[in-house]
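Next up: some structures, all given as structure tokens.
Every number in this text was worked out from the coordinates using simple rules, so none of it is lab data. Computed from a predicted model, the values in this text were never measured in an experiment. Cβ atoms are built from the backbone, for glycine too; each structure is taken alone.
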Structure P
Amino acid sequence: MLQVIGGAKRFGPKLLFEDINLQINPRERAALVGGNGSGKSTLMRILASLDSLDDGSVERSGGMTVGYLPQDGLQMRGRTVFEETASVFAATHRLEDSIHGLHSRIAELPPDSAEYRSVSEELARAEAQFHADDGYTIEARVGAVLAGLGFSAQDWARGTEEFSGGWQMRIALGKLLLQQPSLLLLDEPTNHLDLEARNWLEEYLRTYPNAYLLISHDRYFLDVTTQRTIELWNRRLYVYKGNYDQYLRQKTERRAQLEAAARTQREQIERLEAFINRFRAQATKAKQVQSRIKELERIERIELPPEEPVVHFEFPQPPPSGRVALEARGAGKSYGAKDVFSGATFTIERGERIALIGPNGAGKSTLLRLLAGLETASQGEIKLGHNVMLQHFAQDQYKALDAEARLLEDLERVAPRVPTVELRNLLGCFLFQGEDVFKPLGVLSGGERNRYALARMLVSPANLLLLDEPTNHLDMRAKEVLLEAIRNFSGTVIFVSHDRAFLDALATRTFEIRDGELRIFSGNYEDFLRQTAALASQPETRPAPSTGSALSAASPTVVTIEEDAPAKTRRINPIRLRQMQERCAELEEEIPRLESAIRTVDEEMGTYRSQQQHEEQFAQAQRLREEHTALLSEWEELMLQLEAQATTP
């Protein structure tokens, strides 16, 4: 369908790629991967005929159409969201107008006239084409795509200029999906999508009738939507069969095979050279020497491509907080007459990693700002635990940076004990290399400054991190560094992310904000989906309100707070009282041991080895969480009784 033959592209003195060959077949499901600056987006633009090769050619089959979605920069105005999205069917709409006109004409013509027969034939052809184009379902198709991408029915009648750049990119994506070109080229299509819209797009692409090529830094998205991986690396193109996860395994295996072949070849060359050097001066061996020389000249040397640098970074471990890191009791937030959420009640313990999810606009960032103390709750209270020091990373964190400061100098000031070489490695991982590290922050784009702000936080973290979309503007490599650092972090983390791989690898519990309520689920996002699917298959019941912390609830809870009427406390036998105190002491030793075991299993689950092992680890984690929940409930009950005894006359 499309071929690139001997392609090469330069930007000034920089060679992006050379002598690349690529074939894209009908119904291709492929990912284009490679480091930032390797030329992925440029190759996409070349395939879309928006840029050209310096050498080589691109050949397309006749009649093929190409649709291209850039990362950003599209602006639309002058039409409503529905009109703009439906504009891709302009030809079908013109055909519909033509059909109406032909109906009007034929009604005025004598049935026995030649013109009547001619118009009838034209009308039959037009109606057949309209039926073939599914013209009667246009409104339903446009509505389904807009709903899938997160537009409410009320949004459809709003002007496109009322929406931000991210939402305008959603409109552009919707138009491309409805056009269904022969080859769909999507450059970071998930950048502006929340989790629900990403899930919808994954399902849509599974049934897409034509070929597509994706660039994405969302590993999970690539794993579930692609069947071939095309890598731009070291100015060459390498093709792997399978999704991103399979590509990583094959790449490791391919390098190992190449290294083994290179070792074998090196040994062969050394043997030939040793023979030649040993017998070169002997006339009786001249024929054999010449034969070895020719054999040596015929060997095509195996060149090993340079290894990609691997950066590992660990948070400096902060001083520990108390067992309870943070508590909320009946917290809510309103802006005037608009209620964002209410009745949020939860307890977060030291070392937990909480994923905060929900539709765009549900209040995730608002809740993080409340927890950070940047805004005041309209109702209820939020209380930090003992010795808790927090850091808040906002989506626009760059605004808090000193525009005059230079990257490396600023980082050295924040982390004076970290060696400069480690700081430069960290900056390199976040795509600041070479002379970039000496740039003033003011000359960087918003996305670049946010990347730097995240790197800055990594070198001096507090023991409670509140992270709002930390993976935005990060490539795969930087995400892996951040993921590894958080996994090894001993503090508490509450984070918002739309990256499935990030959510599944980190979260120990999942908080969902939806329709003004907060619900708590045990486990990561995959566990959340399984639990919500199980709930959807049950008869509709409203979960009972929670009056406790629901620290590791096996089922979701709509978290509200209800005050119980005070009850008269009865004195406890002194022997029983001592037993309760001893049991409390035992539980206070056992509960942290279980928490440590749960964290260990969660970290092990982050490295997938086999389905059987994953299921065993998941079952073990569930058992530990159930035991943890039981012991914690017992401890809380005992503490309530002991506290009541302490205040009873």
Structure Q
Amino acid sequence: MIEAATRAVTIALAGQPNVGKSTIFNRLTGLTQHVGNWPGKTVEQKTGELSHAGTAVRLVDLPGTYGLTANSEEERVARDYILRERPDVVVVIVNAASLERNLYLVAELLALPTPLVIGLNMMDVAASHGVRVEPDVLQAALRVPVVPLVAARNQGLAELVETAVRAAADPASFAPSRPGIRPAHGPVLEAVAAHLRGSLPPPYPVDWAALKLLEGDVEIAALVREQAPEAWSRIQPLLGEHEDAYLDIAGGRYEWIARMVRAAVVRPRAGAVTVTDRIDRVATHPLWGLGLLGVVLTAVFWLTYTLAAPLVSILGRAVESLGDAAHGALAGAPAWVAGFVADGVIGGAGMVFSFLPILVFFFVMMALLEDVGYLARMAYVMDRFMHRLGLHGKSSLPLFLGFGCNIPAVLGTRIIEDRRARLLTLLLAPLVPCTARLAVITFLAPAFFGPRATWVMVGLVALNMAVVVALGVALNRFAFRGAKTAFIMEMPLYHAPNARTIALAVWHNLAAFLRKATTVIVVVSAGVWILSQWPGPGMQHSVLAAVGRALAPIGAWFGIGDWRFIAALLTSFVAKENTIATLGVLFATGAGGPGLAHQVAAALTPAAALGFLVVQMLFVPCVATVAVTRQEAGWRWALASVGLLLVLSLSVGTLVYQVASRV
């Protein structure tokens, strides 16, 4: 809660990816933060509040971006906010261990009039790699306040906020050392700026807009062409004559960066081997790196199963007891009321809540891998395979997002500039098993396969990834005609994980799941129960049974003769967790009956169970993923994704069942 304040300050938090910006935002705002989308955008918007010495502070976390040219949605969001909303100050977080790369964004931000404060983060990581940065010297060279930080230990954050508030109170003192353009194109820049003066609409600064025009920024060019046509008619010939001006702009920035680094950074002696170098000899090796990736993923699933399974059993029994208690409490009510509450709502949605521990452990481990810097190595190791698909390392990042949820994986394809590569990645993303699918197989695999469940789960994930590779090769060769693109990937330095950052990441993911569980899944569970009882009498004469039986011949392909499993697959189209919710409703036996895991295990042979799990893992994406696919690529590609995965899941599931039943 914010104390009574005499004035309010808006601080925009900027920075490149992997600089610890999220850690700083989470530590400063805690649970006061609000997460949504930027107006009219699908890029995530995070804001939070804090109070400092009687001053109310609104902190806006800008998307991580390497620059401010309109090459991606994140870059447009970041620069538009600074230009149009005019925050009181921009705090840009830089990684002390990778100062040269991070200062490029600083160079672009200095071209804007908003006061700037530098947060020099990861000072401890830099020191561990033999890099010493002198904050006072850097501040004197930049003529911008510089605050050293170790955000993971909460060091320097209070000083950072105090410095930002002080800078916001005195914007007139902002007089930084800005990078210049190389002399060859200096007169051209002045000429373009002269034509813009008096013609450019607010809030765009003339000098900044002139730079962007010379850099070839298509968004600013369109703005000037539309808003200042007379100025554009004079500027366009200049731009045509000096298409290489962007080289002198970038060159001027890099020369400026080199001066700043020479002044403030002391590097380790030549030939020194850092901790990151030693680890990456294995983690990024073409062979050992792939082996390590397999070990890490196996460990993730084994730990998830080992640690979560006892808790899942306890919660499952609690849900069953709660259902029995509801039956008892509603004994005097009509039978359909008791059945609706106990079997429909509690038996369905409650069963989904029982695998909450699975999600907790999985979210913790994925957040841990991302926080220490290994997730980027996973993408790097997969880069060779991406190239075989006609893709590159940049495509692997949205695909790895898919392990959390396929929706951000589809949205994440926006970072891919090439349309063919983007569409190919978009079609492959739903094949990456999201946490909902992983939670379903983590619940069902132990029921079907007992102590062999871990290896079955690893095999299912490996099968999915093999299908991604095979389908990607086929689509690239036949649908996209072998198109290939290039990308240079960077990787963060390894550093110790931050417990608070991991905890907040887990909390936000769980909160999103709980919102879905208390809305969509409850509604679907109730709907499934109604369809399983109407028109009756009994479940065997219901609408759902009729639909399931009608599709039973297809289920027989992969060993499923029980219509209840077909119904569970159909409802997973709404949300993947509905597989468990539906089975919880349809296998309800009332007080004293065996648990869900025992019932589903008894209903299928091992070969049929394996076929069902394969189909579940490859089945059509959830309706929300289909919706964002339509949003990103149109109905044609959304329907193509659904049809492709429907055929693929049934085909591979049938093949696996036929082979397994003969072994």
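Some points to look at:
- Among P, Q, structure where volume of the Cα convex hull per residue in Å³, for residues 104-447 alone as derived comes to 250: Q
- Structure (P, Q) behind the derived value 29.4 of Kirkwood radius over Cα pairs in Å: P
- Structure (P, Q) behind the derived value -19000 of helix-only ellipticity at 222 nm (-39500 (n - 2.57) for each DSSP H run of 4 or more, over all residues; to 500): Q
- Of the structures P, Q, the one that 4.3 was derived from, the read-out being distance in nm of label points 7 Å out along Cα→Cβ at positions 152 and 640: Q
- Label whose coordinates, when distance in nm of label points 7 Å out along Cα→Cβ at positions 136 and 240 is calculated, return 4.8 (choices P, Q): P
- Given 16.4 for mean count of other Cβ atoms within 10 Å over residues 48-55, calculated: source structure among P, Q: Q
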